[in-house]
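These notes open a run of structures that come right after.
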Structure 1
Amino acid sequence: MSKISKEALAKAGLQYGYSRTRRHPSVKPFIEGTNNGVDFINLDKTKEQLENALAFLSSMKGAGKTIMFVGVKPEIRQLIKEVALSLNAPYIAERFIGGSLTNFPQMKKRIEKLHELLKKKETGELSVYTKKEQLLIQRDIDRLDRDFGGLSSLTNLPHAIVIIDPRHESMCVKEATICHIPVVALSNTDCTLEGIEYPIVGNDGSIAPVRFVLETIKETLQA
């Protein structure tokens, strides 16, 4: 937790919001000022929010709860995947498919189908099929792995979700709300904070601040 200082947040660039014209009313209390039409975020409040989010996530881990990571924007996919894998946590980094939370039994069937096909491939059971059939099965494996590979360890709904850019992942936030799953979200000034129990108002549009938040979460959960 010593790493979390206002200076560290500023160095990572978390203070940079979007233009005032893009500001969502719910983030107004977290705006420190505007310069040349661009909103600047109050890092004292961001620091407090991040600390609250870390305390919550740490308590979830301590209770043996499952935390899922979601962020599908191309520039952050690899970051999401790396952090989640380092924590043995489920993740969605390609696309959030409608019903992934609200229709979890159906999603679970797709995960089980992926496990089944991968097992058949590993044991050589697919050799009984023609080359064309094997090609079609491999395409099915690739598609299932792309959509559900990061969720392969899930047997039940996650107990908490970490989201980068809830505006971009609005469907995930809505489904989490319906399923009563608390959300931690790095949220820039264009995001609504509705439905987010632990918002972290900060720059979610650049690699450096996203990396800082994710790495801080990782270090906290690995401690």
Structure 2
Amino acid sequence: MGPACTLARRLRGVAGLFKIGSQLFTAEGPRAVEKLAGLGLGIFLDLKFHDIPNTVAGAVSAAAGLPGVRMMTLHTSGGTAMMKAARQAVGTAKRRPMLLGVTILTSLDEAALRDIGISGPPATRVVELARLAEQAGLDGVVASAHEVQAIRRACGARFLIVVPGVRPASSSAGDQARIATPAQAIRNGADYLVVGRPITEASNPRAAALAVAQEIASASQSSK
């Protein structure tokens, strides 16, 4: 937990939220959330719940009770009943965590989707899943920058769109297939960007985060 807290302290004031994914949560459990929340940081709990409705409802309810959790994720491919159960479990409090449905992972391209029996362009499937998430009462979805405009047309201006697979122009794509720069994602209409390795693996993470923040600010101004 030490390295994560050290990194969070270095990035405090630059990043809007701090993501806790399955790797850190598996190693440290709820203690990771409590530690980062104790630093005054908002948490994006990215555990991508995917199970039968009752199990996901229980997991969402438990996660919603952790300190500082502002957003959490579940897989839209779990189906409408699962998403509705999650939405009911999170409650109606004004400051409840936002529920985001993961559509198609940004590591998957059309060929990879074909391998698991999903045919057609990823964008078509993503929009279909986004509509299901909206109908189930979720606050938004996680999708690549390439699908943002189509989701916005299908689901409206108030539906949140969180974009992972964000890579500054100088960064390697790594294991991601559907990527975009921070500026591209913002110009397409993303509400939040998820930037991981380009910051965490940088020699100076704070400088890397500041560069991303500056690119976001510049793109936001130019798109107005």
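Below are the figures for this structure:
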{"read-out": "Among 1, 2, which structure scores highest (criterion: relative contact order in percent (Cα under 8 Å, 6 or more apart))", "value": "1"}
{"read-out": "For Cα extents along the principal axes in Å computed as 43, 36, 35, the structure of 1, 2 it came from", "value": "2"}
{"read-out": "Value 0.05, calculated as FRET efficiency 1/(1 + (r/R0)^6) of positions 88 and 208 (r between Cβ atoms, R0 = 25 Å, to 0.05), assigned to which of 1, 2", "value": "2"}
{"read-out": "Answer label among 1, 2 for the case where mean count of other Cβ atoms within 10 Å over residues 104-111, calculated from the coordinates, equals 17.5", "value": "2"}
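Read-outs: derived from the displayed coordinates by stated rules, not from any lab. Predicted, not measured: the structure shown is a model, and the values here were computed from it. Cβ atoms are built from the backbone, for glycine too; each structure is taken alone.
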